[in-house]
1. Give the label, chosen from I, II, of the structure having the highest value of Rg/Rh (Cα atoms, Kirkwood Rh), for residues 59-226 alone.
2. If volume of the Cα convex hull per residue in Å³, for residues 427-482 alone computes to 143, which of I, II did it come from?
3. State the single structure among I, II that was used to calculate Cα extents along the principal axes in Å, giving 89, 73, 61.
4. Using distance in nm of label points 7 Å out along Cα→Cβ at positions 267 and 515 as the calculated read-out, with 3.7 as its value, let me know the right label among I, II.
5. Assign the value 15.7, calculated as mean projected area of the Cα convex hull in nm², for residues 395-578 alone, to the correct structure from I, II.
6. Given 220 as the derived value for volume of the Cα convex hull per residue in Å³, for residues 387-450 alone, which of the supplied structures I, II does it correspond to?
7. To test your reading of the models, identify which of I, II gives -11000 for helix-only ellipticity at 222 nm (-39500 (n - 2.57) for each DSSP H run of 4 or more, over all residues; to 500) when calculated.
8. Quick check: 2.6 is what I get for distance in nm of label points 7 Å out along Cα→Cβ at positions 91 and 363, calculated from one of I, II. Which structure matches?
Structure I
Amino acid sequence: MKVTLKDGSVLEAQKGATALEIAGQLSQGLKKDALAAKVDGKVVSLDDPIEKDCKLEILTFEDEEGVHALRHTASHILAQAVKHLFPNVKLAIGPAIETGFYYDFDIETPFTAEDLAALEKEMAKIIAENLPVTRFELAREDARKLMAGKGEDYKVQLIDELPEGETISFYTQGDFTDLCAGPHVSSTGRVKNIKLLRSAGAYWKGNEKNKMLQRIYGTAFYKKDALLEYLEALKEAEKRDHNKLGRELRYFTTAPEVGQGLPLLMPKGAKVIQVMQRFVEDEEESRGYQFTKTPLMAKSDLYKISGHWDHYKDGMFILGDEEKGEEVLALRPMTCPFQYMVYKATHHSYRDLPVRLSETSTLFRNEASGEMHGLIRVRQFTLSDAHIIARPDQVEDEFKGVLDLIVYLMTSVGLQNDVTYRFSKWDPANTEKYIDNPEAWNSTEALMKKILDDIGLNYKEAEGEAAFYGPKLDVQFKNVFGKEDTLFTIQIDFALAERFDMTYVDSNGDKQRPFIIHRASLGCYERTLAVLIEKYAGAMPLWLAPEQVRFLPVTDRAVEACEEWTSKFKKKGIRATTDTRSEKIGYKIRDGRTERLPYMMVVGDKEVEDGTFSVWKRGLGDLGAKPAEEVFETVQQEIEDLVIF
């Protein structure tokens, strides 16, 4: 048979040859490093026989699919090790993920650090045995019998949920067999460098109504140096983790009496969010947005019109019991329907459009307890929200204007080079998740794609990630541990104007339906704060810093001068304080450095007489004595210029 390689060259191979054998024909080095293969675009295991002419790509750890195959096999090795040491455990799922892999187990007691160490040793033994990893298929009933016979209830449930006609495959390595679609590497010995990282609780299928399982996270690399480099980066990430650092620096705290997913912003965190909020509101007003303020809750009637009641009810906090004849209200998960009612309160002609309605919105979402994390994912949050009601001929320009605003705001906080863009589309195979109007979906997605391509934006497409009422552009960001979240979003809505009977009168005097653009300009303020804490390791850009300047008087005489300067700075909008504690100056400076202060001004009797400050600047250290007025003007200018350092 003829095999066409990635570079376009063609080689002859024996019919039924495996990808691993063909890799050996090319080079022994490639055969040694091969982890999986891609045959006519489909990723397969190296030992799968190839029966006809095809296009073949040998995958190594340099390829995303090769990484996935190795880490997927590592998750099976973990499950095998757990079965060896904890025979009564029940297996759930164990996928590869971007940073490594995990496996969920039903076990009575949580895993300890000692358990993880023992499991890692057992995994090393399984790897050293170099067990072949082989695939086989079974009919549905035979598959059920196999898993039921092993007492694997979760696997039986997964089999039952597979669509009719779906291939049901298993992989075996030594004494271990698991339900799995694959692919995997050809033997356990190819998974050379592994590390178990931590364990945590996780609900079965992510639903808090289901049983709590125990999840073990790990990672795997082909080369030892890469593993060591990753573990070192992980240590640095842990230092920057906003959930740890944000508490240490007193940006936020939590209390069990208040509840999970309900962080308490302390003065520092509240100040940063206040500064961002004022900045965003002023910028939006300058770009033609009108500020609104709408209720935090509404009757279920409103959400039934919007579709949230059908598509989002499980994620809402509901007040009242309809069965008891009570009025049913719900805390709002989105602002959209409220602002639509603002639009509908006035008649609009085509000349009035676009109407840009903005709001700093407090929103509520009933996140599963296992999903919540610090300030990233919470149950109450504040969104820089807005909705643009526009004529069809205005949608393209308005979309571009929104993206321009988002890029400006990202640049102002220093995130512009840290994001990626995702074009989130609907999934035609799962129409129950969306408003069922294929024609509208196709035309709106085509419109958004044209806009993105005209802009020249570098983006990835993601099927199944759209909002239930329309496609969206998501601005994605990875936290210090590599987990990706959406920071900001722009959505084109083709459906809700009709649901809410929103209209405008065109030039012919006829009523028409507008398009709606949903957008968040600086996103969820709590999430953005978390991102900034991690990016800057708590050292906020000068213009955002909760405390910008701290005066450190050395003598009693200098206290009065420092307080006078503090007052002057404050009158100019500079956030300044005076440290009047009875501590040595060295201690005060160390304390200020720990708090990541941008500026400290040391003032003694000599500085009072000379009209100077001894300036300490974050990142540069001691700058020596500088004229007080000059320092004042410099700091003021740097704040106005949104200086990031």
Structure II
Amino acid sequence: MKKIPVSWAAVLLFLLFFYSPAARQPAGQELLGQGIRPPDLVYDDHSDFVRLQAMIPMRDGVGLYTIILVPKSDERMPMVLTRTPYGASLRSRSEQGRSLKDVLVGGDDIFAGSGYIRVFQDIRGRNRSGGDYVVTRPLSGPLNPTGVDHSTDTYDTIQWLLENVPENNGRVGMVGVSYDGFLVLMGIVDPHPALKAAVPVNPMVDGWMGDDWFHYGAFRQMALDFLNVHLSQPGKMKNLRKENEDDYEFFLREISAGALGRRLEMFRLDFWRKLLTHPAYDSFWQSQAMDKVLAARPLAVPTYYVHSLWDQEDIYGAVAAYLAAEIKDADNNRNFLAIGPWNHGGASGYGYALGPIKFKGDTARTFRRNFLLPFLDAHLKDAAPEAKVPPVLIYETGTNEWRRYDQWPLSCESGCENKMKPLYLQPGFGLDFTGDDGKEAAFDAYVSDPSKPVPYRKRPIQPVFSQGSTWGLWLVDDQRPYNGRGDVLSYRTSALTEPVRISGRPVASLFASTSGTDMDLIVKLIDVYPDRHPEQPELAGYQLMISADIIRGRYREDPANPIPVPKGRVQRYRWTLPAATHVFLPGHRIMVQIQSSWFPLYDRNPQTYVKNIFFARPGDFQKAEHRIYRSGMHASSILLPIVD
């Protein structure tokens, strides 16, 4: 038989082909030796994991870009999914990472070496995914006639992952922060049966009541920056300001947020137009509020809500959603809450301190390692040990200790006000737990001038997304700079001789009148440090905000139906402040500050009633005298959730 000559070139080509990543069996498939991956799946082989990329098809044919990080293991593993508008590719470092530990960023450190398949996905219309992007896309229904939403997209994604990632054990968890946390809540509305655990961290829940867009009707002007980021293509974000421009001056140049939006050409954005036309708490907002949506659904997925005490963006949502679901958790084993001493997203970072306020150890890492990971293990892994995760975990500031509880709040709020202890305004700008029974209508007054609003932090104020911005720290800023202003009332107790512990949501209960026909009220609950602080001298006399929020007067009776404030007549303003778990220590004082502007965080109230403040004209903005009453039937107070 004639011998066939062997060409070294042919051998080389054969070897290159046989051992090339494009020709050999995908490395991930070799892990368990079963299952065939889709032919269009892109993968990269690393030392201890395989990185896969896929366009996962939704039920309407739209493909969503997805990154799947599969550890090399002989065991089947649960999957943890994060859906995001911010870029799935940004959630893991460059493909050059040598190990999973090198690749995962931020709070994902707990998944490296823990036996989890980590999945990141661009939501529809964002980054590399197909389809149209809608800001906080509503559930399918009157506001969304398309038949697809984040709930259906989550369901379809999980189904595809179960069928195409053979290393999975049939269980899926979801984790997300902020907008990604909102997407976690969307995923549990009508959940896939394989979704066994959900962790919404600082989620957007109700954009009108107290998260990104409004707080009790007052518009958060930082929304202009958020929308600029959300709705711009990567690398094409519009520069809204001059370099190093003071935000106070930037927002002050236009009389209203609507006028500024016109100058910045924000009308090109659909969601901006929706904000302009829905300033009240109408069905547009109510039907999208996730606490209301989830309250109407069964509690099907064990959910761990994570709240930050100094969350500068979504300080309302986690607690509101937790409380909405808690009444359905009869066995106290499916609805969990953690409250930590962090800012927005701080649970994913380092938790030693926030600004000048220091804590015991790395509180964020402690939470992730000792509570979050065991929670996920218990619900997602085969034969995992029972998690010793309390139904409620709270970091108590002041004492700087972790506390475990079976329920929260520890004091009653709605329906049992006898357990909320009022702290009354007193003559001479004092505060005391005993009210003034005098019949005379005693009050303190100040003039609020829209042309000179009270800044929400010390100037110059850096733009939110500027280089070196300290936006994430403003809630722990020292409040002393505002005491000397004539348009800020500051009340304080004498130095405490015993600790005062609160755990719950304080309630502002003010009686006020105005010479105008509309007004805003801001109440700040503050811990005043002693004049001497040897352990940390920079905290001597420091005034730390513990809880604070704003209400727009026109919505005092019905958030959905604004009405003018009657000129010169006393009105009651009552609203719930953000959660606080704090101990005012002996030697400290409790302070309450009251003012009527918080600029430029919130748009200015013209103090003359107009139909829509977004379209208020210069002549509508007028000075007004506001009176805060503090005696008899009109004894203003702040109700504290006191805990023994």
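Throughout, read-outs are computed from the coordinates displayed, never taken from laboratory work. In this text, all values refer to a predicted model and were calculated from it rather than measured experimentally. Cβ atoms are built from the backbone, for glycine too; each structure is taken alone.
1. Once Rg/Rh (Cα atoms, Kirkwood Rh), for residues 59-226 alone is tallied for I, II, the winner is II.
2. Comparing all candidates, it corresponds to II.
3. It traces back to I.
4. Numbers: I: 4.8; II: 3.7.
Of the structures listed, the value fits II.
5. Only one of I, II returns 15.7 for mean projected area of the Cα convex hull in nm², for residues 395-578 alone, namely I.
6. Only structure II yields this read-out.
7. Values: I: -11000; II: -4500.
Comparing all candidates, it corresponds to I.
8. The value was obtained from structure II.
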